[in-house]
Structure I
Amino acid sequence: MTQQPTRPVVVRFECTGTATGKMRNELDVRMVTPMEERFTLASDEGPFHGGDASAPPPLALFIGGLTGCIMTQIRAFAKRLKVNLTGLSVETTVEWQWTPKAPVYETAPKSFAMDVIIESDDPIERQRQLLDAAKKGCFLEQTLGVSNTIRHRLKTADGWLDA
């Protein structure tokens, strides 16, 4: 096992998406710091948006990423906290408000819920400590738990325009 840093470090991911099909997107995802990793993913939409459903829609990737993140942290931190983990499953439900605004629509987050089933012979208090640590270590959960500003820029002939 590699030694953990003793001070905060920046974890940076970058993604380049390219439209390739009716609604399909090819996604080149890269972790660039503190180490380098690269992944190729795809997203698509079903007939509602005119896609072919050839890959998961972005919302499926989102809920899968959120669920996988907490599960990874529970398993990694169980070793570090010496909590005996014999099984683990997580059931995640995410809801958004979808409001038609002809000819488009607007969305807003409504609720996020995660039911965590830890199989362990350790006392429930140790399991709670494990879950609390995992929640604090899950990048996606921490992102959702605070207000964020997402900057958008639009490429123009003269450079970039804040949009």
Structure II
Amino acid sequence: MSCRLNAIVAVCDDWGIGLGGGMVVENRDDMRHFVECTTGHAVLMGRRTLESFPGGRPLRNRRNVVLTRDASFSRDGVETVHTLEEALEAVSGEEEAWVIGGGEVYRQLLPRCARAVVTKNHCVRAVDTRFPNLDEDPSWTVEEVRAGGVTPEGVPFDFVTYVRTGA
């Protein structure tokens, strides 16, 4: 069985995603959407993404797979892999898996993804990490745009699903 690999990410209008290891827009609706999409599935992430979670603990009700170059890294409730090939092998038996960050993990695994679910926060913030601009990449097309709402701090957002052309 082949695993369908998806990416899920929250971006600003300039495709910025993070600063100092954290997200740059607080958006509870985006968090609920993330939980709905990923619960019950494997999630692939980098070590720093895991460490950004409350208490550095793995996400509940998901199979947590961490891709890291740190050979000594180990955490309860987490499967650790060290290469792209090991990451893909780890989820090969899954029906669906989600790439959840950070920037380097997205860069490595996005070419293997069939779908990208993007929360577009309509603002620009200071960032040190960006997601590839899928609107400028001819290998991605918009499948669906769903109105999201407005965050408590007044940032409008939408949920946009991209599919890889030919995927």
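Descriptive notes on the structure:
- Source structure (of I, II) for helix-only ellipticity at 222 nm (-39500 (n - 2.57) for each DSSP H run of 4 or more, over all residues; to 500), computed value -5000: II
- Source structure (of I, II) for relative contact order in percent (Cα under 8 Å, 6 or more apart), computed value 14: I
- Origin of the value 24, 19, 15, where semi-axes √(5λ) of the Cα gyration tensor in Å was derived from one of I, II: II
Read the figures in this text as sums done on the coordinates, not as results from a lab. Please read these numbers as outputs of a predicted model, since none were measured by experiment.
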